[in-house]
1. One of P, Q was used to compute helix-only ellipticity at 222 nm (-39500 (n - 2.57) for each DSSP H run of 4 or more, over all residues; to 500), and the answer was -14000. Which one was it?
2. For relative contact order in percent (Cα under 8 Å, 6 or more apart), which structure out of P, Q has the highest calculated value?
3. Comparing P, Q, where is distance in nm of label points 7 Å out along Cα→Cβ at positions 56 and 192 highest?
4. Given that volume of the Cα convex hull per residue in Å³, derived from a single structure, equals 129, which label among P, Q identifies that structure?
5. From P, Q, which structure was FRET efficiency 1/(1 + (r/R0)^6) of positions 64 and 152 (r between Cβ atoms, R0 = 25 Å, to 0.05) = 0.00 calculated on?
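Readers should treat all values here as calculations from the given coordinates under stated rules, not as data from a laboratory. What you are looking at is a predicted structure, and each value in this text was computed from that prediction instead of being measured. Cβ atoms are built from the backbone, for glycine too; each structure is taken alone.
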Structure P
Amino acid sequence: MGRQHVKRVIRFLKGSKDCSEEMIAIAYRFLRNGIGPAHEGIKSSDTETELNLSLTYDPKTSLDHLQEIGLVESDPEVADDLRTFVIAEWLGTDGEIINGEVEDTAEDALEALIDHMHATDTGDSAAVADGGVTHRSVLKDEFGINPARIENRLRTGDPVKTLRTAVPAIQDHPGLSTRGDYGMITFRYEAYRYTLTSEAVNLYRL
C-alpha cells in the first residue's frame with residue numbers, strides 16, 4: 001500500500017516530467033536496497049549499477065526531482081559544501097591527494113621538469129644529434145619565449161597553472177615524455193550522495 005502512496009505523490013507533483021516513471025522506479029529501488037537515512041548514499045553516476053536499473057534519462061535529473069519533493073536527500077545539501085581534491089598524478093599508484101601542499105608539490109615538480117629539460121639539452125642526446133625536438137624547444141614554443149628564459153618562466157607565476165601548461169605540451173609531442181618525478185596536477189570534485197528521506201521511508205510503510 002505504501003508503494004502506491006509514493007507513486008501517487010510522484011505522479012501528482014512530478015507527473016508532467018518525462019522521467020516521472022523512472023523516479024518511481026528509483027525511489028522504490030532505494031527502499032529495497034536499504035538506501036535510507038542511515039545509509040552512506042550512492043552517487044548519481046552509480047544509480048543504474050547499484051540499483052540494477054536500465055534508465056533512459058540522466059539519473060541525476062530524476063534524483064533532483066525526487067529531492068525537490070522531499071523523497072530524496074543529498075549529502076552535502078548544497079554545491080558550496082562539495083569538496084575539491086587536488087591530485088598529483090605521478091605520486092603513488094594512482095596519484096595522491098595533495099590538498100594543503102599543492103603549491104609546494106607543483107614547485108618541486110617544476111624543478112624536476114627543469115632537471116629533465118637540462119638532461120635533454122646535452123649535446124650528445126639523441127634528439128639533438130638527430131636535429132629533433134627537445135623539452136626546451138617544445139616549451140619555448142608553448143610559452144612563446146626565448147629558449148634561454150625557460151627556467152625563469154617555469155619558476156615564476158602560478159606554479160600549478162605553469163605545470164598544467166608545460167606537462168601536456170611535453171606529453172602531446174611525439175618523441176617526448178615526462179619522467180616519473182613530475183606530471184599533471186588534476187582536480188577531482190566530490191560527488192553528491194543520495195538517500196531516501198525519513199519521510200519517504202515512512203510513506204512506504206503506510
Structure Q
Amino acid sequence: MDPLFLDAPWVHTLRFLLEVAATIAFALSGVIAAARKRLDAVGVCVLAFVAAFGGGTLRDLLLDQRPFFWVRHTGFVWGILALCVGAMLFMRQRHFEPTERAMLLPDAIGLGLFAAVGVDIASAVGMEPIIAVVMGVITGAFGGVLRDVLCNEVPQAFSDHRPYALCAFAGGWADVALRHLQAPDWAPLVACVLLTAGLRGLALWRNWELPAWRV
C-alpha cells in the first residue's frame with residue numbers, strides 16, 4: 001500500500017472518528033463497571049477515563065508520541081465528563097441494572113475500534129507488521145485491563161477464557177494483510193474493527209473458551 005495513503009487527510013479523519021467511537025464505548029464500559037461496584041461520582045469518572053484512555057496512552061508512550069492523543073484533543077476529556085454525568089442520570093432515572101452482561105457489548109465494540117486505531121497509528125509511523133499488530137492489541141485491551149484492576153478484579157483479558165486479546169490480534173493481522181495486498185484504502189481499518197468485534201461477539205454468544213493453564 002502506498003505509504004502516502006497513511007497520511008491522507010481523510011484517513012486521519014477516519015482514524016479520529018474511530019478513536020472517538022472507541023473512547024465512548026470504553027468510557028461506557030467504565031461507567032457500568034463503576035456502577036456494579038457502587039462507586040461514587042469521582043470513581044465513575046476515574047474508571048471511565050482509565051478505560052477510555054489507558055490503552056491509547058500506553059500505545060503513545062511505547063511509540064514515543066507526544067502529546068498523548070487525549071491531550072492533543074481536549075474535547076475527549078470534556079466529552080467523557082459529559083458522558084459520565086449523562087450516564088449516571090440515565091441509569092438513576094431508568095433504574096438501569098449494571099450487570100456484567102451490559103458491560104460486555106460496549107467493551108467488545110471498543111476493543112475492535114481501538115485495535116484498528118492502534119494498528120493504523122503504528123503503521124503510519126513505520127512500525128513492522130508484528131509491532132503494529134501488538135500496538136493494536138495494547139490499544140484495544142489495556143484500558144479494560146486497568147479498569148478491572150481498579151475494580152479489584154482479575155482483568156477479563158486474562159481470566160475470561162472466552163477469547164479477548166486474541167480477537168484483537170486476529171483483527172490486527174487482517175488489517176496488515178489487506179494493506180500488503182493493496183486493498184481499497186478504507187478496507188484495512190473496517191476489516192480490523194469488524195473481525196475483532198465480531199470474533200469477540202461470537203465468542204460471547206457461542207461461549208467459545210480457550211484452555212486454562214494448569215500445572
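1. Values: P: -14000; Q: -25500.
This value belongs to structure P.
2. Top value of relative contact order in percent (Cα under 8 Å, 6 or more apart) goes to structure P.
3. Answer by largest value of distance in nm of label points 7 Å out along Cα→Cβ at positions 56 and 192: P.
4. Derived from the structure labelled Q.
5. On the way: P: 0.00; Q: 0.20.
Label of the originating structure: P.
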